Structure 1
Amino acid sequence: MRLVTYNVLAQAYLRPSYYPHSRPEDLEAGPRRKCLLERIAGLQADVLCLQEVELDLFEALRAAGRQGRYLPKGRNKPDGCATFVTGDARWSELEYADGSGHVALLLQLGDLQVANTHLKFKQGLPQIQELVTHLRGHSIVCGDFNVEEGDDVLRHLREHEFEDGAGPAITSVTNAGSKKIDFIFHTAGLRLIPDPPRPLPIYLPDLKGGEPSDHLPVGVSVERA
């Protein structure tokens with residue numbers, strides 16, 4: 001099974017001042033949408049976990065034939081998480097109790113549970129603590145965690161016997177620099193094989209380079225250990 005997590009950069013959050021090296025057309029809604037649809041189509045994921053998804057993008061992906069579920073954030077935020085899957089699945093939803101409006105979308109595939117989330121910056125620890133209590137058996141937690149290596153969010157997952165299966169590659173390039181803040185953690189009994197690393201872009205978004213977000217997709221093959 002191939003799983004990919006990808007923060008697609010909601011148009012509502014895009015501020016040109018954050019991306020001084022991107023061309024103006026790299027930031028326009030229409031060209032970005034076209035490039036996003038092409039980029040996502042090329043990922044060839046059996047399970048596709050997206051963050052910062054606006055409703056019109058979700059509907060465009062469904063119109064292209066994808067099966068999935070959309071969970072908007074609370075507090076009237078313009079985006080949410082979306083998960084697409086091939087085949088039948090069971091779903092559950094979690095809005096974190098801290099009142100931030102951030103959410104997790106949970107997918108059950110047989111005995112495998114996949115949680116797709118976008119943790120709030122500087123509020124991730126209580127959110128991941130809450131999410132872990134909803135997970136049972138073979139589990140994968142993925143998404144934009146908004147933290148880097150050494151943070152308590154990752155420490156908490158490891159203390160609960162989750163392992164980082166996505167490798168060390170950088171996942172985001174912004175005005176503030178490049179960093180790894182997108183993760184795919186998994187429980188024992190699973191083996192994740194990361195995609196080979198790609199050359200790191202100098203800046204993002206970069207439509208000529210086929211990258212419409214300020215994040216890169218993170219993909220793995222999931223096998224039983």
Structure 2
Amino acid sequence: MAPHLYIPIRFKILIALLLVVTVVVSVITFTMARLFHADKTAYIRDLTSVIALHTTQEAKSYLVGYREKLEVLNRIIRDRNLSQAQKADMLKNLFEDFDEFIAVTLYEDGQEKVTLYDTKMLEAAGMNKQSLSDFRTKHPLPLAQIQTDSVYVENSTMTEALPSLSLAVSDTSSDNGKPVVLAAMVRLDKLLQLAGRSRVFETFLVDANGQLLVHTDRN
């Protein structure tokens with residue numbers, strides 16, 4: 001007959017207490033880990049929202065600035081009280097001040113009426129007026145759509161050496177009643193710097209067609 005194993009009651013109490021403590025600690029650890037993960041997720045989402053909001057506001061401020069400059073050029077181009085010499089002089093000075101503008105084109109009734117461009121900027125990128133014209137022929141702006149929208153933006157990068165966007169607005173104040181569109185080709189330098197500012201987040205902007213304007217990875 002096998003001997004009966006006797007376990008003192010105090011050992012039973014200690015074992016039961018150990019099990020209870022183990023269960024409680026496990027529950028506390030699991031709860032803390034879950035809450036920490038939830039807090040971390042909420043923090044990351046909040047931080048992402050803040051970064052996205054600030055990037056959006058800054059990008060919008062750049063685009064609004066480009067539009068205002070474009071409207072200034074439009075007023076000078078279409079001012080009937082200025083002579084051609086005065087217009088040429090003022091536009092030359094403005095192009096020097098608006099150093100991000102590559103070219104500006106005035107379309108009237110769907111036809112190109114005049115194009116102003118920065119010769120030095122094009123030459124530095126290995127291009128010329130013909131290159132600009134060929135690109136626009138292959139990638140025409142949707143003038144009918146622009147006439148119904150307040151502003152139109154699309155990626156217009158012609159070469160890696162000159163990343164750019166096109167920003168176009170319609171003008172309803174035409175004297176002859178013909179629809180007028182003014183479009184500017186603008187360097188993407190500031191927006192590229194904006195997208196590449198964060199080393200943690202992948203930041204990008206898209207144009208009206210869903211095509212990338214800028215991305216954290218310039219390639």
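State the single structure among 1, 2 that was used to calculate helix-only ellipticity at 222 nm (-39500 (n - 2.57) for each DSSP H run of 4 or more, over all residues; to 500), giving -5000. Please report the intermediate quantities before stating the final value.
Working: 1: -5000; 2: -17500.
Corresponding structure: 1.
Have a look at 1, 2 and say which one yields 4.6 for distance in nm of label points 7 Å out along Cα→Cβ at positions 109 and 197, as calculated.
On the way: 1: 2.7; 2: 4.6.
Corresponding structure: 2.
For mean count of other Cβ atoms within 10 Å over residues 21-28, which of 1, 2 scores largest? Don't skip to the end; give the middle numbers.
Details: 1: 15.1; 2: 10.0.
Largest one: structure 1.
Here relative contact order in percent (Cα under 8 Å, 6 or more apart) was calculated and came to 24; which of the structures 1, 2 was it taken from?
Numbers: 1: 24; 2: 16.
This value belongs to structure 1.
Which of the displayed structures (1, 2) returns the greatest value of Cα Rg over 2.2 N^0.38 Å on calculation?
Once Cα Rg over 2.2 N^0.38 Å is worked out for each structure, 2 has the highest.
Name the one structure among 1, 2 that distance in nm of label points 7 Å out along Cα→Cβ at positions 29 and 53 of 3.9 was derived from.
Details: 1: 1.9; 2: 3.9.
The structure behind it is 2.
Kindly point out which one of 1, 2 the value 15.2 was derived from, the read-out being mean count of other Cβ atoms within 10 Å over residues 141-148.
Values: 1: 22.8; 2: 15.2.
Value 15.2 for mean count of other Cβ atoms within 10 Å over residues 141-148 corresponds to 2 out of 1, 2.
Quick note: the coordinates plus some simple rules give every number you see, no bench work behind them. None of the values given here were measured: they were computed from a predicted structure. Cβ atoms are built from the backbone, for glycine too; each structure is taken alone.
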